[in-house]
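**Q** Several structures are given next for inspection.
Here, each number is a calculation from the coordinates, and none is a lab measurement. Keep in mind that this is a model prediction, so the values were computed, not measured.
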Structure 1
Amino acid sequence: MAFLQINNCIEESIVDGPGLRFVIFTQGCPHHCPGCHNPQTHQMTGGTFVETEMLLARIVKNPLLQGVTFSGGEPFLQSAALADLAQKLHANSLDVVTYTGYTLERLKTMKDESINALLRETDLLIDGPFQSENRDLTLPFRGSSNQRIIELRH
C-alpha cells in the first residue's frame, strides 16, 4: 500500500494539461520559486497522507477525464508512489502529465530508479522552475517561457 503526501486535489481542471484532468498537488518542494502559483505546497510537513488506491478510486469514477496531472510541490520528491499510481492510471486509459521544477536533464543525472520510473510513466513532462522574469500568461500549461513541454511517451 502506497501513500502520497498531498496538499490538495482538483477533481476537474482544463488548465493543467490537455483535456479534462484530475490534478494532484503534492506537498513539499525544495525549489521555492519566487512568484510560485502554489506556495502553500512548499513546506515539507503538512498536507494530508492519502492512499494511492483511494485516489485511483476517486479518479476512475469520472468517465469524462482524459488524464491526471501531478503538480506541486515537487512531484519527484514522491516519485515511487506516483510512478505506481501512474502505471495504474495508464491501465485505466488515462494519460499522465507531471510538472517539475527540475529540468529533465537534471532528473536524469540523479540516477534514482523511482525518478526514472516516474519519467517512464509520464506522458507529458512540464519541466523547469517558474521564473517570474520570464512570466508569460500566453503559454499553454506553463507560467514562464523557460519551462518546456516534453512528450515522453508516444
Structure 2
Amino acid sequence: GPFCEEPGDPCASQPCLNGGICQYSQSGYVCDCPAGFLGHNCEIDINECSSRPCQNRGTCIDLPNDVACICLPIFTGKFCERILNPCELLPCLNNATCVAQQQNYNCSCMPGFTGKNCEEVIDYCRLLSVNCLNEGLCLNIIGGFTV
C-alpha cells in the first residue's frame, strides 16, 4: 500500500530455479520443485546415479530426473541389463548366416567365402594350384573357378 503496510510479492524475483513453481506463503514463499530437484529454491539436482542403476559395469551419467548408462560393448538396454546378441550387429557378410554363441558368434559362409565374417573370397585357382596350359588363365568365380 501507500505506507508499505503490505509486503511485496516474494515470487516477483522468480527465486525458484530449474522450473520450480513459486507459491506465496505466510512466511514468504515456497518453491514447488519438479521431479529430480529439491532445496528451498529447487537448487539441488538429485543425483539419480547414487542408487547405482547401471548394471554390468555400465557408466552412469546423471540427467535431470533421469540417468543415461554407457554400456560395455556386449551389453544393451537403458540400464545395461541385457546381453547384446552379437548377431544384432550384423557382423556376417556376403549373405552368411550368423549363429550366436553366448557373447560371441560364428558365421556360416556361403560357398566361395571364408574368414571370421565371410569377408574373404576364396581364391580357388591358388588353393587348388590350377595350372592352365597354353598360357590359359584361371579365373575365380564365386563358389569356384573357370579356365
Structure 3
Amino acid sequence: MRVVDYMRDSLILLDMDALSKKEAITKTVNKMKESGAISNAGKFLEAVFERESLGSTAIGRGMALPHARTQHIENITIAMVRLKNGIDFDAADGQTVNLLFLLGTPLKTVGEYLSVLAKLSKILKNDKTRDKLLKAKSPSEVRTLLAEAES
C-alpha cells in the first residue's frame, strides 16, 4: 500500500495553531479520536508521549514523525499536520517543526508499520516535496503530492 492509503482527508490538518509539541500532538490525537481512527485518545496519547520520551521524533528540516504502536488503534493511520508557526520539537538540527506526521499502528502490524515509516521518511527527505507540502491549499492536494512523491 502507498502512504496516502493510510491517510484520511479529515486527518490532514492545515495551519494548526499550537504553541508546543504537547499541544500539537494532543490536538492531532483528539482529531484521530473524532474521526474514529482510535478507540481511546488518552491511552493512545500516553503511548505517543512514552515513545517521544525515548528521544525526539523530529527528523530535521522542520519535520517530525511521532508514532506509537498500541492496542487502541485497529488500522495503521497517518495524520498530517502543518503548523501555522514552527514549534520546538527538540530536533537535533535545532530547527522548529512545521510539518508533523503522526503515525498510529496496531501492535500486530510490525512489518507493515516499519515499511510505512520507511516510505514516509524517504518521501520527506525530498526538499521539493516538503516545500510543496508547506504550500498545499487542501487535503486533496496534500494526498496528490504524497502520491506523486512515492511513485
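**Q** Once relative contact order in percent (Cα under 8 Å, 6 or more apart) is calculated for all of 1, 2, 3, which comes out largest?
**A** When relative contact order in percent (Cα under 8 Å, 6 or more apart) is calculated for 1, 2, 3, structure 3 comes out on top.
**Q** Hey, helix-only ellipticity at 222 nm (-39500 (n - 2.57) for each DSSP H run of 4 or more, over all residues; to 500) derived from one of 1, 2, 3 reads -13000; which structure?
**A** Attributed to the structure labelled 3.
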